[in-house]
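Pasting the structures in now, so scroll down.
Please treat every number below as a calculation from the coordinates, not as lab data. All values reported here derive from a predicted model rather than from experimental measurement. Cβ atoms are built from the backbone, for glycine too; each structure is taken alone.
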Structure 1
Amino acid sequence: MSDYRASAANTVKTANNDISDANPSILRSAAAISIATFLSRILGMVRDMVMAAVFPRMVSDAYVVAFRLPNLFRRILGEGSLAVSFIPLYVEALNKDADEAKAFSNAIYSMLAALTATLSVLGSIYMPWIMVHLVGGEGYMQIPGKYELTVFLARIMFSYLFLVTTYAFYMGVANAHKIFFLPAMAPAGFNLIMIAMAFFPQWQMPGDQLAWSVILGGVLQLIMAVWPLRGLGVTPRLTFQWAVKNVSRFFKVLLPSLLGMSVAQLLGILNVNFTSRLSQGSHSFIYFADRLLEFPQSLLSVSLGMALLPTLSELWVRGEREKFISTAQRHVRLLMVLSLPAAVGLYVLSEPIVRVIYGRGEFADNDIIITSQIVAIYSVILVASGIHRVTVPVFYAVKNTWLPAANSAFCLVVHFFVASWATDHYQLQGLVWATAFTGTLNLLVLLASYKLIFGDLGAKSFIYSVARLIPSLVIMAITASWVNSWVIKVMAGVVAGILPSLLALLLAIVAAVLVFFLVNRILRHPEANEVLHMVIKRLK
């Protein structure tokens, strides 16, 4: 605890001066990603609102399942193994020889394009066989026409995996050159196209306008990622010269990283299969709840993790081990200041949030209740998943990808048995709780691995920092719940429609944020005050 006090006394000072010259750059880069991601998530939320309101649950279920496979590659390559395997080696090559870095980039890009183009063709051909095994549960297959619709939509969208992995590679090159904003804005364009096309009439089958919008959105993403590279002369080109320097090292890092990310995504595939045993709408409810969870996740842990990786890679290459560890630990503490109140707010306001965002059109009251229950459970693991996303880049920066992969594989096996049992006995809520359990277990195993490799976890400082947040979190939760209920009660009978719920939710969120930072200001919580200081500075 005394160690924490010593470090806490200098937190704001070290944030500006001592920890690392790269830290302001990390936070600026994270801010740029967060702004772009925030806009993307807002539009993504509008897209989901439109989908929930316009399309019946059979169509939304079919779309969610059909999009799962190409989206699997986006998550594996776009948010994980491709970037963390490519960026450290590419940055290392850039520091030595620009031509060597370019040849390396071209070789990896060409191999990736050949692989994903082949997978796109094969996936479309064998889609009926894939879907039989993916959603063969009685709850899914007993709905007339649902399987056929899912296969039809999946065949259209499967080519998206080629578009999105190419986009992910271009974005990795841009991030290595510290270009973050425009590539991160690309998903916003993707969402705009999907929102517009949702109101188009169907061409052949229900929901096919959504499937075609995925392809058009993928093309736009690709253009936005490659555009800023043109001026730098580093745009990857197709080549048959694949045996160049660093390629073998890339695959040595990629394969275990790919395994680790794939294992994590296979958990989602397992959940799709388990959910097919349940009643219609279950896939949609989990999807909509996931989207609400991803909103704070993408703004906090994903953005910070993406911006942190290049800097950690540079610190490790320069041999600055102490600065490497202190930088990682400090940003985990900063993440807690943001993710803990987000998790508490999501738990307390789960039903009002779901009602305001999705509660219209085809999304009935029963749908709202089920989805809000899932959101409340998922909020419990928001903190665990956030720490996991920020901790994994520490391993990837030192090119140790085997331990995270092994951790994920172990947790996948555990999840198979736990989730199968929980789904059979407790239906949808059992599956969601099993997912929360597996996510928490994955983090605990990862932290144990971290201690084996790097030693000190900074646990005392972390625990003390979190403990000092508890008063503000309790007061914040009480405030959010009371303000939401009070505003709805006052406006009842005065204003009709969604406006009372929307206003109540907005005021509850604003009041909760103000109370959280005010209490921590009074209690002089160092990381909370640092975050507040940065926000005020940005606003000025």
Structure 2
Amino acid sequence: MSDNSPVQHFIRAVIESDLKEGKHRSVLTRFPPEPNGYLHIGHAKSICLNFGLALDYQGACNLRFDDTNPEKESDEYAQSIQDDVRWLGFQWNGEVRWASDYFQSLYDYAETLIDKGLAYVCDLTFEEMRAYRGTLTEAGRNSPYRERSPAESLDLFRRMKAGEFADGSRTLRAKIDMASPNINLRDPVIYRIKRAHHIRTGDQWCIYPMYDYTHCISDALEGITHSLCTLEFEDHRPLYDWVLDRLGTPCHPQQIEFSRLELHYTVTSKRKLLQLVNQGLVSGWDDPRMPTIHGMRRRGYTPAGIREFARRIGISKSENVVDMAVLESAIRDDLESAVPRVMAVLNPLKVVLTNYEQGVTASRSAGFHPNHPEFGERDVPIHREIWIEQDDFAETPPLGWQRLTPGGEVRLRYSYVIRCDEVVKGANGEVAELRCSIDHDTLGKNPAGRKVKGVIHWLSAAHALATEVRLYDRLFTDPEPDGHKDRDFLEFLNPVSLKTVQGWVEACVVAAASETRYQFERLGYFCTDRHDHQPGAKPVFNRTVGLKDSWAK
């Protein structure tokens, strides 16, 4: 597991310099998601960065929802985001904040820009504005409404607010520079007319501020010191600074950009994730194959493992494309020492112990973890019929085979050495059961005069619990499913990303609550399902991660 030491990066260097020079007395960051979907692994990186820096420098981090696009936002999404932040181990500063908390202030600031001649009401449609905007190599053209007087624009803006005009018929634009090489500065729209019911303000407003305008002012009103965002907003920073400089806000936060996370074999576009959900290609936002925090939680990933993953991948301005193996490794390292170990058989082969003797053949107890005696012990019962994995028997073993073969011996984990004496086959010629004999002198000790190298897991058929186990694989077959311009990302869906098997597990898990994690010895790490598992009923497990890297080529 991690040594938990913070990894130095350029944002830390900025913060440490600011504190040393007295630019700020303390650090205040913010996490500003839009409540239009469930958070994914990329958001987890941002959460760990913003909240983690606040913790490391004894500061605070605000949770502020960007609720400026009411048509796509919902209370369900807002609640899920709060749940995710808490589950990851963080707590925001004070109450949850919303951009809508500042709607009146944002409106008042817009009137200030109009009064200063720095904003105007424009009658161009969005299509016309696009034509006027120009290209990366050609300057834009001024709107014919650009020279409206502040008095006329102010009158029109107030009438926009009063609901006199149709949706999309007018906008409020910042008056900056239509010839700027930065297209974001070519008189960007800062307000549009949109009659949409808002999750918090209802129908109070029919005009809504744009994100770029809202975000910088919200940061300033909250006194944010360092406004951290991903690199696609780097070209928006001049607009961020322009608005705050022109309004003279008492606080001018520093926007700093870092590279977003791109994880192989998945997609993180909210639009594409929503498409997977709406088309029924996954069971929901919390499907364990989804890269959402809800999905990772249901799969059995741990908050500590995700935080460690964020620590390992670091923060930089360079491309941050990460192999899934890095995430799995962080989860595996956390689970290795944190969860109890039990035995399960997922592809059972029946074994009859022909010389089993009731009252003579003994059971043993075993610890739940070799390095954590405080986890306790459980009884590992044995009976005449047991289950082993089909993969642990081979009639014609390959070179180096150390499991069961006809005439060969193997040790049952925590129990006796057994020898395979007979292979019983069914009508189709497949192995139906094995008949084996116990060396009763090998409980807790090695057999006399010979070495038995192989150890396999097993279960007493009379004591094991039937269980449903969901084996998850990568959701896509291509490492960059949305990286092909000429192909739909859905073409790369993995048709075998979920395999459900009926297996057996030790009876000691019968009372396990949902979201209880175990290592199934020799098989991997598994977690009881959040929704479908009920204590005392047939257990339902999701495979979290294998014992070894399953993403190697």
Structure 3
Amino acid sequence: MSVVVTTAIASETHRASTPSRVSQGAGDAHRFLRENPVDPRPIALMNRFPGNVREDVLRGMLCSLWTSLREHLADPVRVTETRRFRKVTFMGAVRFTVHKTSGQVSGSGLARKRNGQIGFLKHTKPTVIDLACQLDGFWIDPFLLSWRPQIAECLIDHSRPGPGPDWMESIRRELRRAIARSSDWFRIRCALRDALKLDPQVMLWCRKGRPTYVTYVTHDQYNSVLAERATYQSIQDDNPNLIWLYNYLRAEKLHPEGEQPIAGMKAWLLDNGGVGEAGWRLLANGKEQNFRHLIDFVNERGGVNGRYYYLPKWLRLLGKLRRVRAVPGPLLGLFVHDIYDAEQGDRVRFRDVVIQTGVLRAILDEGERRLANGSHRTFIEEDVVEVVTWLQNERPVLDKNQLRQGWKYLATRTATWKVEMEAVDALRELSWDSLLPQTRIGQWQVVPLTDAWQLRREALRQRHCADQHTSECLAGDNRHFSVRNALGKSVATIGLERHGKTWKVFGFRERANRPVRDALRGLDVEVAQRYSDLWRSLAPVKPSPTSRE
């Protein structure tokens, strides 16, 4: 992509001094703005803050702000060359400095200095250098710094914005919408990448082993990998499949030091993780995607620390199952956010249920068969739910003949058990009441999950661990709700726990425990408030359970 080369700019009114040497660009060969740009909508902002916005002031401010933004979007990347450095300014708000000898990158952004002037200050936090595939607004805050007084003047009463999104966040959201519809983000990404001239091999190493919800690379990551280039090259030459593992352990500060990184990783797993040689072979011969459920780990509260803890447990579980090949990627949905525990003797833990090893082996064998004929999704989200619920409640001990029949026996026995339980009306013991019925809040349907089947089905569909709270739901201490869109598709799950006379949110996550989108924020608080109001008026007060840490 072409890059216009000029002196670096700080903002419309802040320009850096001309360096000793300025490189020549390729001209205006590509356009970054679409033919029909979409302006920010004043009416959308006024609707979010009814009666509290000066309409004329808002329209004038947005017009001037959008004019400035469009000028930068038409020429988003500017490069200044000196003998020692390449300085790349992005959207007039963020600047990257590349040291030509070492290749190290530093970042700075517009900020208010001690003297009150606005200028570039070095970032103390990691700065994105490989932009995300979707519009990334990390530069919007520094860009808006000089506009904050005008933005503030649009509100009539700053003490009355309400419980929803704050004023600045609403402005940022509306600008991101307009930018996404008005610019070619792919070309902008390529322009910044080409201007920085980063080492492609180092960038490839940076991307290995990163979670799917992280679609960017920061300058700290790049500098760190660049400093260890010899180590990465050693792994690349020996077994490139293990670069993801090095990054995985590196994120937890557990990566081995020394000239033999692969031997160090193996020693860590064998000595500290209790993994045998068979487990190491599965790891060394496997691919990154075979361990995607561990790489993408996010706990129910949004934390990512402690991912390394699950890797040895997963390998030990595979060893107990006598697996000689990795679990196929589509079937990993059975295990996402599970405990991955190999119990004592011939037992394993699956979806928080202790079962015989042969039972889990039969489930996986059937899963691979269903995967071959394309029916694995129904198998995971429906059939496994029924069988695991039976296993959890009946805790059967199967003999060799029953295990030899595999999935066929499990499915038949489950169907018989459910009919028997329905006949004696015993299935009520696996259900609970919700004071809040199915409710529409804004554009979302909030549906209570009121039995073990619904809860486990939600957990498997949404790839999280809500089904580990079945006992708390039966005891009356937890309640879960599925948040669904207009098409009836589940998009998030809300978990509430009881604290005396009130109910508080302990989890509100989207698929695979990812953070909820902006449009969902605040919905969990509203559900908790409604449930607490109903509880105080309708339900008896029981002793409060011990709060989770």
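Supply the structure label, taken from 1, 2, 3, corresponding to helix-only ellipticity at 222 nm (-39500 (n - 2.57) for each DSSP H run of 4 or more, over all residues; to 500) with the calculated value -12000.
It traces back to 3.
Here distance in nm of label points 7 Å out along Cα→Cβ at positions 212 and 460 has been calculated and equals 1.9, so which of 1, 2, 3 was it run on?
Considering all the candidates, the number was obtained from 3.
Using distance in nm of label points 7 Å out along Cα→Cβ at positions 356 and 532 for the comparison, can you identify which of 1, 2, 3 gives the largest number?
3
To which of 1, 2, 3 does the computed value 64, 61, 45 (Cα extents along the principal axes in Å) belong?
1
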